[in-house]
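Coordinate-derived values only; no laboratory data. Computed from a predicted structure; not experimentally measured. Cβ atoms are built from the backbone, for glycine too; each structure is taken alone.
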Structure P
Amino acid sequence: MKLAMTREKGMYVAALGVGLGLRLVLLGQTAFTENEAALALQAWDLARGVPTVMGPQPGYLLLTLVNFFLGGANEFLARLWPALAGSLLVLAPWFLRERLGRVPAVILAFALAVDPALLALSRTAEGGIFSVSLGLLALALLAAGKPAPAGVLAGTALLGGPAAWLGLLVGALVWLWSRWVNRKAELSPADPRLRLTFFPWLAVGLVGFGTLFMLQPMGLSAWVNSFLVFWSGWKFGGGSPLNQMVLALVLMETLPLILGWVGLLHGRWRKDALDDLLGRWFAAALVIVLLYPARQVTDWVWVTVPLWALAAREVCRLFEGEDEHGLVSIGQAVLGFTLIGFAWLNVVGLNLVQDQAVTGSGGLNSLDPTTLRTLSIVISFVLFVVISIMIGVGWSRRAGLRGFVGAVLAALLVWTGSAAWHSAGLSKHPETNLWLSSPLITDGDLIRSTLGDLSEWNVRSRSGIEMVVEDNTSPSLRWLLRDFTQVRYVNALAVDGTPAVVFTNNSQPLTLPSAYTGQDFVLQSSVPWSLLYGDEWVRWLITREAPTQQEALFLWARSDLFAGGQGTGPAAEAPKDTGPVLAPQEAVP
């Protein structure tokens, strides 16, 4: 029987489309990070049958192995499963719409589609998003009385790596807290028999996907190792700096943080059981993420989801009921949003534009540009508040409050959209993304194109030129050179060797029998968040620009490879590329 497409279903389809679009747009063109390269290389080795030790994220590695086996190794396929898994979380509110409320559930679906933290994690080649998205979707399905698909998704979520154990710890603390206050968790299934179906299907998902249906049995040992990695994180640390964590939450998740807190306080005042549960979830996740020494900035996803749920419910409370002065509120909101935008433009100008001194005497002409812009900012906000008060007195308090909230909400929505775009790595400065937990590969495309041109000119293949990498085991460089067939990694160069291309970490000329021409590249860039001071944070807030630490890489090409050199160029006799010269085991020690 064909179901009619209702307006509500259409809204969820639209939310899913937004989530998929933001996660898939330019997915393969945004640069990898060091951590992504390391995981992708593991999946590539597994796909080629190269003996390797599987890392503590078996879910990601085994699914990406299939992608690489069928389509070859590239950035898009490396990130495809996380992007798809992250999009599925948008459907979770559909199964909770009776508990959350139908309108708040739709708002929450769109919020999960554009949330900066979820978006950043969904576009990262790692398994953390499996634990968050599939785990929460499994919980929603279980609450809706669908234990079989919930069990399979939960089993797959457990394969997401250390993030899965962090989420389980948060869930256990929320459950114990709920029992302590003698309240039944809102999301627990009413029928205990559902659990009898849920756990066998959980085992099916865990074993099936954890072993790639018995093709890779070592996936289960990698799953056990993920717990050991999570446990060791409490002792050895190595997580993101605390200031990066706090500022990522405050600056990138401003809207859910503000509205979520208001919704939490409002729910406490109304003694709403679901709001209390969401509040316990938020508090438990906040404490655990901050206390965990090996925390990553993207671990905030365990905090932002309950905040968005609280915010969605609060928005509906603020705008519920009819208002006879609705047009007045709309006009006030538009005017207030315009004033906020004008104030923001002056903030930008105050920090970035060096205006010439205004000539003249007396009045405002005697003020310097900095003072004028500061006055403009203050006057804009004063006007906004005064207009809101006047509308509240002249028409109704409800109309004034709705107009005020509407203007602030619109401004925060624009801010969240900008944060989401930057979090996805689509801005002009992807290396300054607050959600990054490792350095970003910077000149990767330039390095590959340079090597391809040299190779094509000399050996009539874009991947067959001989290369030697000296004292560099960076996963970033290995990922960039994965398609080149004659690459050797050595601790030191042979004094009598004359390889076509040499990579080194320093600019010292090579002491080899042949002459070489060098070119420097930036292999990785990262922002030292813990070292930034006030003005640099302000500049980042406005332009997303920040000081970076860069790792240089030097490419040395034998001078006779260039045009005019002896025995080079298309006219030279050179063998065509007939495949790898070294076996895969020998190519990468």
Structure Q
Amino acid sequence: MLAALEDVTKSFGTDIIFEHVSLAIHADDRIGFVGANGAGKTTLLNVLSKNMEADMGNVIYAAGLSIGYLRQNSGLTGGNTVMEEMRSVFADAIGAHGRMEQLAQAMEEAPDDEALAREYARAQAVYEAQDGYHMDVNIKKVLNGMGFADVSGDMCIDGMSGGEKTRLALAKLLLKGPDLLILDEPTNHLDFTTLAWLEEYLAGYRGAMLIVSHDRYFLDKTVTKIWDMEDRQVQEYKGNYTAYRVQKEERTEYLLKEYGKQQNQIESMTEFARRNIARASTSNMAKSRLKQLENMDVIEKPRTGVKAPSFRFEYDKKPVNDVLAVEDLSLQVGDEKRVIAKDIEFEIKRGDRIGLIGANGTGKSTLLKSLLGMLEQDGDITWGKNVDVGYYDQENKDMGPNNIVLEELWRRFKAMPEQAVRGMLGRVLITGEEVYKQVQSLSGGERAKLGLAILMAGRHNVLVLDEPTNHLDLPAREALENALGEYEGTLLFVSHDRYFVNALADKIIEIKNGGITKFDGDFDSYMAAKKLMESVESIPKTEAKTRQNNQKDVRRRQAMIRQKVSDLEKQIAALEAEEEELANTIAQNPTDFTLLASACERLETVRAKLDQIMQEWVELS
């Protein structure tokens, strides 16, 4: 065990953040930490990382435990260059290496001095313990993976953006490799490529991890436990985020049943006591029931989750099968008409669900607006007959900031009765006096839900969505996913939420390097296809050319493999026969201990050899 919380409580004044929390972190744990904003996750992290003291209870740590804590949006500062900051992780190794060079020179002058040799060995042990021989290689690997491949090592950190500083802080923490790695929203400021690299890196991380994140796809890929903070308590679940959702729903259902049983029992016992307390013959029994009620551990009614919006998307008229055709489209931005992508061609059929992905600045939003005629571009864009497109703008720029919420929806659908308009707003949890707020006074989440209410009211058969999950909390995101999953129309959407993309897309279009690439399947299929393509592209061109042009060599290698497979099959047959013979010998001679010992030892050797050859046979086959 690396660390543990034992009956820990933390308050700020009279406000209890969490109470009576008992949790443990073990050496191989990968824990995702979830809960509503403001639930107290960051406070618990601060207690666990020794940055804050608990009011009650104990926090226990293993001897010599090293903890690395990346706070949300906290980047590196100071006048160091990128490389100076990264090499500071290896300060002991660098010092040991300098000492090794001094000692090596001294040993040349006094080759028989054993004290110098012993000191050199100690310095070398320190250098090797920090993997000093691979220091610069490891630094480069992490920097490249975290998106700094094109950044000079001589660049001063002070000249970086906030997001770059946060990414660099994470890179430095990964290089340190603490026993317990605590990350608070590490996926902020990371693009798809960097996220994929980080997930793979963390899969091989040797220490324990505790990660707060709203990125459900990231949690699915990196964690094997979930801590769920709710109502000042933390409940632990086994598995990744998807498994946690199922388990939590099952647990809530179970607790509701237990709560209902106990409430029925309490009601029955109370009624019995009321009716029988005054009767001499049954008074003692009534008093006994009251005594049981006094001593009963009353189950609190479990929460059924944070209330989520009720989205539902429907349409009135069915479009033709060919919804959209795009040919020879170029995307241009700015007054100078700078081309950011060209030769774009694709089509959308009725019922398609297409996720549009790509790094920031590649032209995703520009493409959507071009398709809708909001930006003038070169190329052919043809929408099919009866297509009714509803567009969700991530910034909701088409809303009047001085309009009240009720007017903002009603002015678009003047034929809707006021009750229907209020009902639509109520479905997205904008109710009561909130409908009279000005649009400009809404929070990001409220504004997003208003935009989605407007989209629902439009009853469109094609939805074009630009980052619809921005500003939505997890319950709202999941409600939107479910509603769009049931939507029978056509979807084209941009999203950085990979879980959302994976849940909804059956096709992926990636904008990269000034063009597009199309993939059939969900986000997982896209990632698998990308990985395969990258592995093929990683073969040196000269080697690929040699393989292509030298068919004789290919056939020769194939023949060698076939011969090797045949040889292995003969060995497998011989070993299986010997295994059977040894098993019979053991069964027939249960009292000959000398023979048994020899036969068992040989049987173990045969089985180990058989496993090894079978593995080789499987790989070659």
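Between structures P, Q, the greatest calculated value of distance in nm of label points 7 Å out along Cα→Cβ at positions 276 and 308 is seen in Q.
Set P, Q, criterion FRET efficiency 1/(1 + (r/R0)^6) of positions 260 and 468 (r between Cβ atoms, R0 = 41 Å, to 0.05): the highest-scoring structure is Q. Can you tell which of P, Q yields 0.15 when FRET efficiency 1/(1 + (r/R0)^6) of positions 372 and 508 (r between Cβ atoms, R0 = 41 Å, to 0.05) is derived from it? This value belongs to structure P. For the structures shown (P, Q), FRET efficiency 1/(1 + (r/R0)^6) of positions 44 and 492 (r between Cβ atoms, R0 = 25 Å, to 0.05) is largest in P. -15500 is what came out when helix-only ellipticity at 222 nm (-39500 (n - 2.57) for each DSSP H run of 4 or more, over all residues; to 500) was calculated for one structure; which of P, Q is it? Structure Q accounts for this read-out. Given 3.8 as the derived value for distance in nm of label points 7 Å out along Cα→Cβ at positions 180 and 484, which of the supplied structures P, Q does it correspond to? The structure behind it is Q. If volume of the Cα convex hull per residue in Å³ computes to 213, which of P, Q did it come from? It traces back to P.
Taking Kirkwood radius over Cα pairs in Å, for residues 20-339 alone as the criterion, the top structure among P, Q is Q, with the largest value.
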